[in-house]
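> Quick heads-up: structures coming right below.
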Structure 1
Amino acid sequence: MPPKVKITKKMVADGSFEVIRASGHENLNARTIAEYLGCSTQPVLYSFKTVDEIREAAYEIADKYHTEYIVPKDTNENPMLTLGLNYVRFGYEEKNLFRFLFQTNKFGGKDVAALLAGPDLSEIMGIMMAGLKVDLEQAKEMFLSFFCVAHGMASLLANNSMKYDEAQCRKMLENVFFGMIAARKGE
């Protein structure tokens, strides 16, 4: 008799991520995870005490996936504009993950000020400081304005309140970005 397939903690976490990605965080429970993994609910709850713990593990995977998705890979483009477009596109293409990450009070307990002060944006701040010839505080101020517009568009797209038009999104982000540069030069 062949050995039974062992459902690992990683398999449960990865499966939870996929369930959320496909059908939303509202539909995550032991049964939907078990259906995805092709097992009973017992192995799903063996490695985690609660579904909330499973959600936390899925959140870490989703957060890493989001970061990899939005970070610019093509150095020929303006990195800030590319980052913004990737962020907006993520809201459109990964609606369920966007809502899970940013609209469920699971934003790691951070507000926007904490995000700006944290280490996650240090690379982006360095790029902005060098490319725009601004200091760290000016880079943070500019990033905040840019982020708010990109996040607003991504939220509208994730909630089906806006039709996705990449050219229009690019134009709006360019207007904000180059408007900030022009305002900086005018000071």
Structure 2
Amino acid sequence: MPRPATLPLIDWKAVHASGLDYDAWLAAAESPDQRGKLEDQRQALTLEPPVAAFMAALPRPVHVVAIAEDWCGDVVRHVPVLQRLAEAGPQLKVRYISREQHPDVFARFLTLGGEAIPKFIFLSDRFTECGHWGPMPDTCRELIARGKACGDIPAARKKVAARYELDGARREVVAELLRLVDIAVSREP
């Protein structure tokens, strides 16, 4: 039996180093309106005490490469969550890149064959890939997949929007991101 194709290795340390920190990324935003929305979302978000305590107690660095561009609605919804986690946990080292900056990286993280952002790639302290997240929480991605399957993507998007309105999706995002942080700091299986 033939071996499956192997993707080229990515120098995650170099990719991470090439990214911008949040403040520089935000300053480079294309749209002042979107910049304002991102900051409003970030400032409005308060982490629950157990989440903040977990992040503050991280025993070693977790590196995150965030593929994000300010024009995207899902970026505006989810980057502030990631940023609040990073603010609560100084060991969470996030760097932001664009799709065009590293197309080889972005091509690995398509969503159902499509280009969707944000994508957050979680790396251990040794820059080993441990998982990825995006562009939305699992339940919302499932709704979109079901919409594609039955040929009614507009109805699926309405259901996703309704979940976002209820703020339930934000709790899901926090929980899913925390799970990936926890994996990245693991020292045993």
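> Among 1, 2, considering only distance in nm of label points 7 Å out along Cα→Cβ at positions 21 and 157, which has the greatest calculated value?
Once distance in nm of label points 7 Å out along Cα→Cβ at positions 21 and 157 is worked out for each structure, 2 has the highest.
> Ok, one more. Thinking of 1, 2, which structure, once FRET efficiency 1/(1 + (r/R0)^6) of positions 29 and 141 (r between Cβ atoms, R0 = 35 Å, to 0.05) is computed, gives back 0.85?
The correct label is 2.
> For structures 1, 2, which has the highest computed value of FRET efficiency 1/(1 + (r/R0)^6) of positions 53 and 101 (r between Cβ atoms, R0 = 30 Å, to 0.05)?
1
> helix-only ellipticity at 222 nm (-39500 (n - 2.57) for each DSSP H run of 4 or more, over all residues; to 500) was computed and gave -15500; which structure, 1, 2, did it come from?
Computing helix-only ellipticity at 222 nm (-39500 (n - 2.57) for each DSSP H run of 4 or more, over all residues; to 500) on every structure in 1, 2 gives -15500 only for 2.
> While we're here: Suppose you compute mean count of other Cβ atoms within 10 Å over residues 85-92 for every structure in 1, 2: which one lands on 21.6?
The correct label is 1.
> Ok, one more. Taking 11.6 as the value of mean count of other Cβ atoms within 10 Å over residues 149-156 derived from one of the structures shown (1, 2), identify that structure.
Answer by label: 2.
> Something else about it: With mean projected area of the Cα convex hull in nm², for residues 45-116 alone derived from the coordinates and found to be 5.9, which of 1, 2 does the value describe?
The correct label is 1.
> One of 1, 2 was used to calculate Cα Rg over 2.2 N^0.38 Å, giving 1.03; which?
Computing Cα Rg over 2.2 N^0.38 Å on every structure in 1, 2 gives 1.03 only for 2.
Values in this text are rule-based calculations from the coordinates and carry no lab data. Please read these numbers as outputs of a predicted model, since none were measured by experiment. Cβ atoms are built from the backbone, for glycine too; each structure is taken alone.
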